[in-house]
1. Comparing structures 1, 2 by distance in nm of label points 7 Å out along Cα→Cβ at positions 111 and 159, which one has the largest value?
2. Work out the source of 0.10 here, i.e. which of 1, 2 gives that when FRET efficiency 1/(1 + (r/R0)^6) of positions 15 and 71 (r between Cβ atoms, R0 = 25 Å, to 0.05) is computed.
3. Matching task: 19 is the computed value of relative contact order in percent (Cα under 8 Å, 6 or more apart). Pick the structure from 1, 2.
4. Supply the structure label, taken from 1, 2, corresponding to Kirkwood radius over Cα pairs in Å, for residues 231-286 alone with the calculated value 13.2.
5. Any idea which of 1, 2 comes out highest on mean count of other Cβ atoms within 10 Å over residues 23-30?
Structure 1
Amino acid sequence: MELIQVTDRHTKQQFLDVARWIYRNDENWICPLDRDIEAVFDEQKNPFFGHGKCERWILADSSGKIIGRIAAFINEKKAYQYDVPTGGMGFFECVDDRKAAFKLFDQARDWLHNHGMQAMIGPINFGENDSFWGLLVEGFTPPSYGMNYHLPYYHQFFIDYGFETEYEQITNHLAVRTPFPERFTKIANWVAAKPGYRFEHFSKKNPLKYVNDLMEIYNDAWRDFENFVPIKRETLEESFEKMKLIMDEKLIWFAYVNNEPASFIVIIPDANQMIRGLNGKMGLGGMLKFIYRKIRGVKRMRAVVMGTKQAFQKHGLESALFIKLKEYVLPKNQYDELELSWVGDFNDKMLAIHEATGAVLGKRHLTLRKRFR
């Protein structure tokens, strides 16, 4: 077997194509867009290169056939927040061959070690954790946009190599047409009617206002979580720009208390239902199919992120946001499911909100860590 560094157009294509070959017989897999993956490794498009570095490799067997891939990266802003310097690995794909998998893991480990790291965490993304993050170990059903999908045998590779679970990522599914539990609805309606409480959806006419509000809420809500790094305005602006093509303004809601930004939820139509069958390509034919499916409407939404300032976390604002969302969604008679993805098992408050809505477990991903000896 031979490891080949991805450096040119040909090896970049092989990096993309190996996943298509590995999942060729899996009806649940939805091929991510090539351009989304390539953007992660493009210094002009990925702002994380401003404070980090990455490399990627493909693995060929003795006949020259590409049978696996992996990437390794260092985010300087997070690497030194652990007990030892920790880099990342991700975009791992491999045939069912333990020796091949270990060769890929070894390559990521060696590269990271040579750059001063003493551990690696993965599979993660060289970017924000809202996409390409975590190893799927439960819920092998069609993924939503940006969510990792893997083959069941991958988990054993990680265990055998010595990775240990850092945390679980829970994705819950909510049946849109099923009424919320009575207690949840009662609290939500009470909160929504309180004096000084205001709820409004995102508006493309004034995007900067909502970007600033979201940044203010998010950075307050998450500040006490381990390894938290405040999100920047530029990162949010880029995220909203990427969402623009599929965004529905009335699926993104904000709550204000006496005009202070207090809580938010960002939901998007599931673009994977628009790109299914495109095989990762977005040429003219693919774009026409995408537009047609977008106009026709998809059946699933994905909650990308939500948050509430710490001062308002016991005010029931989240329940009121869900009610506002449902007031818009139900009359449309389009969506069947809302995927609440993903929440770390350390986030008891958010998991409690999911449970209160009546959501049920949909998927489980793991973020794992391997300390070097």
Structure 2
Amino acid sequence: MKKIVIAPDKFKGSLTGIEFCDAVERGIKKHIKNVDIVKLPLADGGDGTVDALKFYTGGELVSVEVHDPLLRPIKANYLFAEKEKLAFIEMAEASGIRLLKGEELNPLETSTFGTGELILDAIKSGAKHILLGIGGSSTNDAGMGMASALGFRFFDAENNLLDGRGKDLNRLASIDTSSVNKELGNIKFEVACDVDNPLFGTNGAAHIYAPQKGASEQVVKQLDAGLRNFNEKVKTQFGKNLQNIAGAGAAGGLGVGCVLFLNAELKSGTQLIKSIADFDNEVKDADWIITGEGKFDEQTFSGKVIKGVLDSRSDQKLAVFCGLSELREPQINAHKIDFLAEMMEQATGVDDSIKNADKYLELAAEQFAISIKSAK
């Protein structure tokens, strides 16, 4: 009996990873009855991660009132799995750029305080393992806002308490840890981080990401200087140089803030989800792995779900189902892809391929099943 593992990313704006799995299973089973199908929907720590984690843990969404990037009250959600004592928190829920209007974007004023409040609530709920997704931020505060919610206190040279916004980085003189939440040390924190930018400098948080968060050239320079000051103060007080931690500059320095304040590990988002799914063990004896995403191009092979599948593959055959492929035959052969199906080959256009993705996926799965039956 053949074993086929279905391990896709979501089709953004169209299908969840689980819906992809279900459509492909339906197509295969129309033509192959004696088959062991294992569904392992994946995600990269961004969109679709909550759905994937709910599939594996049965977790429930928890809604809590926290503060948005400009410290206004807002309702935000996180996923909590009671049995595993596992929480998944997306910083974008409380501190994301999508929460602000265009004219409100200003990384001098925004804060990750609400993300810290979500962490605090998860701790109160009993979480012992917290996964953080840090994509889509509106902030550049090195995680000071988040840390403030957890009891860290930040002071300037005159001993004035700082809020922990981007503009406070330059003013930071000392950090007080005497009131930090005592539970932090008992919790395993892992952060989904797929960039390797340093904290400051030309490839750092401010220069690379702050312009899209509303920063002018002058503000970028101010924030970069602030991140340098933050690092100097941390070096003086804690003896740690944060600059060269890969991913330090992610989410306006929240990456390094998680390392410093939460003792977190920064990991590939896809690797985190694969670990929860016990992916490497599940695919060991598979004959085929079917994966997919909306757009299949060279970016696919830099940290995305399909790259994660390829990393775990040994001698299993690989099928890719996608909305649209921009790869040419030599690239497909180089990555040893044994079967490729594009929804756009069947659809009347992009809108049709998105609206009826489940139908076209099922048809693609039928073609796949027929091809491997005839290859016997």
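1. Values: 1: 2.8; 2: 2.2.
Looking at the calculated values, the largest one is 1.
2. 2
3. 2
4. Working through the options, I get structure 2.
5. 2
Bear in mind these aren't lab numbers, they're just calculated from the coordinates by the rules spelled out. For clarity, every value in this text was computed on a predicted model and none was experimentally measured. Cβ atoms are built from the backbone, for glycine too; each structure is taken alone.
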